[in-house]
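The following blocks contain the structures, represented as structure tokens.
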Structure 1
Amino acid sequence: MSLPLPQVAVRSTVYRDVTPDSFEVTVRLVCRTADAAAAATSLAAGFARIEQTIDSLPGPDLTIERGAVSQRKVMWRHHPDGAPITEWIAARHVVVTGRDNQRAGAVMRAFAELTDTVDGIELHGPSWRLDNDNPAYGEVQADAVGEALARARRYAVTLGGRLGTLIELADTGLDGGRIVYAEQASFRSGGPGEGFETMDFTPVPVQISATVDARWALIVP
């Protein structure tokens, strides 16, 4: 019985930090009252102020995505034998996306200034993102294949042989780039963007990775 042909198998993972293509800021308004109509009215009035701020943002590069209105009733008791307490919660959010990353702080600041007069505003972001067609994805895949080939060749040479035919190359997955968040802001009443000046909104690189498994025939003397 002939012995199986020797093979070289390697796994290669390559990471890269990539400058983000865009940022996102999420503005959420949550209104809580004991009455359903009052909650809806408060939400409409507060969101109108948010729309005014959106209209004041300069530049054509911003994309605005408005979420649907949600309203629900919540009931609880302070004590097991106490009377039930009813609260109506109305909420809506808007996501602002910009491609000029240097403007992220200005966008955050514009909405933070509302917190002195509009109760229930929450700001989240900025989050830094990569486009799906960013060339870095293809580059990191090619780097992973190149590293796998180089390692396999080193192993073959160490054994006094050389690489033969490629038997298998498997892409175990491309990490699409984790969303990177800068310092988060969640403001309510108590001053327009209080503490905002201490936050750093410098764009943060997005890390992506690619992993491949590869096997080659090993030719030895």
Structure 2
Amino acid sequence: MPEMFSTGFCTDRPGLAEEWITGPTCRALQLMADTYQLAIIGSLMVTENGRLYNRGFIFRPDDTPQYYDKHHLYRSGGEAEFFTPGNERKIFDFRGVKIRLAVCYDLRFPVWLRQDKHNLYDILVCVACWPTVRIQYWDTLLSARAAENHCYGIGVNMTGTDGMQMDYVGHSAAYDTWLKDVAGFEDYEEGTRIVDLSIEKLQHFRDVLPQWEEADEFELKTGI
């Protein structure tokens, strides 16, 4: 699901935020995950301990919901003054597949999303409200993050026009190991795609070109 799928991108209406886990949206997402035995990923506006978060989530069947709070808040859109940033880089497991979650503006920061060769992830999922006026960056950065991290790259972006009259063309995508978009959404297209992303093929690709073994060690110090 796109970034803040239940409200649209919003930085001025704290009353729209819900309690984590106990709020109606969280309860509905957990019910769907349990009913259909699948993982659901997206982000929503959450209130917790008196603070607001743009919270990325993964709901898995019969399991406790996990979350990642957006780290890089979009200052030009008022997000940095409205939300509290997260400071944890997290990898989630679903049926043996390692998933890294990013939220929109995070995609512009390659060091934040860089693979740790001691703790690799298989799929990068970025959920976004990325506007049409800057869509060329979305198209380029999503495939770049997949290439440099030797992983599959999935991006889910909003389509249509929001309450602030900001236009969103979509361009949701799923990049395989050859950087082919196997989802293939057209401009402004809404819908669902089922794509086959083989972990065995990904591992073979990594074995043939094991760039992750030669990656530079680094220490990440956030600016927040």
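When mean count of other Cβ atoms within 10 Å over residues 49-56 is worked out for each of 1, 2, structure 2 gives the greatest result.
Ranked by relative contact order in percent (Cα under 8 Å, 6 or more apart), structures 1, 2 are led by 1, which has the greatest value.
Largest in volume of the Cα convex hull per residue in Å³ among the labelled structures 1, 2 is structure 1.
Taking Rg/Rh (Cα atoms, Kirkwood Rh), for residues 41-112 alone as the criterion, the top structure among 1, 2 is 1, with the largest value. Can you say which of 1, 2 returns -8000 when helix-only ellipticity at 222 nm (-39500 (n - 2.57) for each DSSP H run of 4 or more, over all residues; to 500) is computed? Comparing all candidates, it corresponds to 1. One of 1, 2 was used to calculate distance in nm of label points 7 Å out along Cα→Cβ at positions 33 and 57, giving 2.7; which? Working through the options, I get structure 1. Ranked by FRET efficiency 1/(1 + (r/R0)^6) of positions 153 and 209 (r between Cβ atoms, R0 = 25 Å, to 0.05), structures 1, 2 are topped by 2, which has the highest value. Distance in nm of label points 7 Å out along Cα→Cβ at positions 97 and 129 computed as 2.7: which structure among 1, 2? Attributed to the structure labelled 2.
Bear in mind these aren't lab numbers, they're just calculated from the coordinates by the rules spelled out. Predicted, not measured: the structure shown is a model, and the values here were computed from it. Cβ atoms are built from the backbone, for glycine too; each structure is taken alone.
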